[in-house]
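Read through the structures below before going on.
Every number in this text was worked out from the coordinates using simple rules, so none of it is lab data. This one's a predicted model, so the numbers in the text were calculated from it and none came from an experiment. Cβ atoms are built from the backbone, for glycine too; each structure is taken alone.
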Structure P
Amino acid sequence: MTKERTLVLIKPDGVQRSLIGEIIKRYERSGLKLAGMKMAVPTSEHIEKHYTVDPNWRRVTGEKTIKSYKEKGLAPPSEDPLAITAIILENLKKYIASGPVIAMIWQGVHAVKIARKITGGTEPLTSDVGTIRGDFVLDSYQLSDADGRAVRNLIHASGSVDEAEKEILLWFKPDEIINYRLVQDEILYDVNLDGILE
């Protein structure tokens, strides 16, 4: 479990707002270990591969979007989940290909769930205070839909262990993932804390 890995992307708005260090600090303070990092300007094709690495993403995302609209008492732009996701995907491609992103691999016990908790919900408006999105973003689905763009939420964080493994392979070559030991690993993972006293 201590070797679980997750992918986190700092999207172009996070880079442009000079939040790279602050974002990295949030994950690092939790005890997760940075196992890989690079800066890139992804192509539209790469972004589509990223979001569709889970074959159910189009359907699930469309269904969640429709449900979210209805919970807020709003009419969704369509009742067809795939039609909604087609719009979302085009907007994501424009947004994420607009500038450099920072791709990171974070490793540690429950890495996927910990990173998601630190990141906050997809919609910044409803993300909890204390999460990255809740603390640093004002955007909402309603505003992004009115503007005809993707919601600017600073970060992507893998949604499951399986998704993380596939996304990591899409963004990193095996020799770009570094295995190393941190002193803090003894505190986090040593059962008896045997190595503290000399």
Structure Q
Amino acid sequence: MLSKPKYVARREEVANLPIIAVSGPHGSGKSTAAKEVAEKLGYEYISAGELFRNMAENANMNLEEFSKKAELQEEIDKFIDDKTVELAKLKDNIVVDAQLGGWMLKDIANMLIYITAPFETRIGRIIQRENKSAETTRQETITREESEKSRYQKLYKIDISDLTIYDIILNSQKFSASDCVQIILLAFEKKMKGVEK
């Protein structure tokens, strides 16, 4: 049985730093950037999306079907979010890639990053990645993102369209993946130097 919801971690509960949380919509390039940032820093990469996809595969469902199941079974999201926070509290030097990473870790992460791109740009990337038709990809993405927004509002009273919590917001249509990584690394270096003073 999946666990009940816990709570958003607080900085005083966490000795393991630093933590970078990368959030953003599907096809924005957040996972690509998060993985490369982790690699450049020698940090561990943690993905809530991979956990969700693994759970969908184990249930023999595609992501759209599993998203609908998650709407009916709140413990799915709660399990993933609790697991993300738990790992962040236990591990040193990590980059967390998660839709709710910024919100779940906003009181303990050293830096909160949001990566986005126009909808059609994101759809094009997902089509290339998953080799599906444009119409199928568009409909699945709309359904999935509407489901996520509704679930997060219901579960945590979080409006994921509120970007005011983030330290940096990047449009990956205007900046290449490499540029996004360099911007994040530069900002992180400067912020950590400020913390050390």
Worksheet item: Taking distance in nm of label points 7 Å out along Cα→Cβ at positions 68 and 108 for each of P, Q, which is largest?
Response: Q
Worksheet item: Which structure, out of P, Q, was distance in nm of label points 7 Å out along Cα→Cβ at positions 36 and 100 calculated from, if the result is 2.9?
Response: Q
Item to complete: Using Cα Rg over 2.2 N^0.38 Å as the calculated read-out, with 1.09 as its value, let me know the right label among P, Q.
Response: P
Response to the item:
Value -13000, calculated as helix-only ellipticity at 222 nm (-39500 (n - 2.57) for each DSSP H run of 4 or more, over all residues; to 500) from one of P, Q, is from structure P
Discussion item. Starting from the value -0.74: which structure in P, Q was log10 I(q)/I(0) by the Debye sum over Cα atoms at q = 0.14 Å⁻¹, for residues 28-131 alone calculated from?
Written reply: P
